[in-house]
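Bear in mind that the values in this text are calculations on the coordinates, not laboratory data. These numbers were taken from a predicted model, which means no experiment stands behind them. Cβ atoms are built from the backbone, for glycine too; each structure is taken alone.
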Structure P
Amino acid sequence: MTVISVNTGRPRDIRVNGDVVRTSIWKSPREGRVRAIGFNLEGDEQSDLSVHGGRYKAVYIYPSEHYAFWRHELPGMELPWGVFGENLTTEGLLETDVCIGDRLRIGSAEFQVTQPRQPCYKLGIRFGREDMLKRFVASGRSGFYVSIVTEGDVGSGDGILLSRRENSMSVAEIFSLKMGTRAARHALARAASLSDLTPSWCEHFRTRLA
């Protein structure tokens, strides 16, 4: 398991249908070591903290394995590392294998898996396609967010040491449960009980149970 690319970006204003939208989804690969500190990677900044960033969504990870799928789905479109807005493009960490609460040691930093990525309309802006959100959700290739447990530095080429959280649920299971319209009560109850899952997601599952 390896970091393929470390990507950061700052807010920029994009004109969309006559309106100006502020977004940080444009990320660029970084050279050298990058500090993971507080709720960010240094050089990265979220545009709307009401829906992005914070403790539970400090760093976004997206598997490099998914790029082959998207190159097939979006022929002719340039897809550089970081195009999905991810901070870390990785190899060997798939949503079906990574679980909520798992710890990731990368470089001198340590992270904890908190939730899948639920895309917003800005993903469609980045790709210039109104159907991108629907396609992204349907693909199941969500990537996932992590919190910063131990501050440190990371870089491309770093190995990733995974420590499992016992009796958890995979990122893929949680994403399917959240985005689906039907779910078994036992699955909702189990998701709602995950202490390492982002609190707002736990509340979502508790509301559906009620």
Structure Q
Amino acid sequence: MATVLLKPENIFSVGKIVCVGQNYLKHIDELSSKRSETPVLFLKPSTAILAQGQHIILPEYSREVHHETELALLIGTLARRIKSEDWREYVAGAGIALDLTLRDLQAKAKERGLPWAVAKGFDGACPISDFVPLGHIQDIQNLSIGLRVNGILKQDGSTSEMIFPVGDLLAIISGIFTLEPGDIVLTGTPAGVGPLKSGDHLEATISEIGSMVFDVL
């Protein structure tokens, strides 16, 4: 089972990774999608976790692997049908994640009305940073999110742009999936997603959390 570090010393075993799709309007526009009245949810297995120091390996069965930079939340206390205003009681920390997506496989699955499990849940599909304790973050809804690929800025957004803010997301998600300590919630990506290629160097940043770097083999 994958593990993640909550600075400075607590180790959590990762259970499930609950992801939120299309939570930023500009990202919806760039994919030519339509806004949903409720959050678009999907899951990644714990085996998708890729820790810093490891390399992103592009699957041989895809020709279009996209980066999506996201705010990640580490669940610290069992959460079931919680109230949106109480969300802080259940989150241990915040980190940076990449929701790697096999866009070509996802597009084919969408065309046929099939699940996205392979496109989103393959091994290494969730590169992730260590987590910063939640108490170190002043305003979770006012964090800048950025990604540079080979030094070129590709994604530049803010958590203030979320359609469904963190409290609402966790209330909705915990009403469907019981969230357990070690579960991770990815909160959606701002615009600027795009393909990766072998040799790329990625640096993802979120203000008040820090940065993480990954190289693509």
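With relative contact order in percent (Cα under 8 Å, 6 or more apart) computed per structure, which member of P, Q shows the largest figure? Intermediate values should be presented prior to the final figure.
Values: P: 26; Q: 32.
Largest one: structure Q.
Here distance in nm of label points 7 Å out along Cα→Cβ at positions 151 and 183 was derived from just one of the structures P, Q, and that gives 4.3; the source is Q.
Out of P, Q, choose the structure whose coordinates give helix-only ellipticity at 222 nm (-39500 (n - 2.57) for each DSSP H run of 4 or more, over all residues; to 500) equal to -6500 when calculated. Kindly include the intermediate steps, with their values, before the conclusion.
Details: P: -6500; Q: -3500.
Matching structure: P.
Highest-scoring entry among P, Q, by mean projected area of the Cα convex hull in nm², is P.
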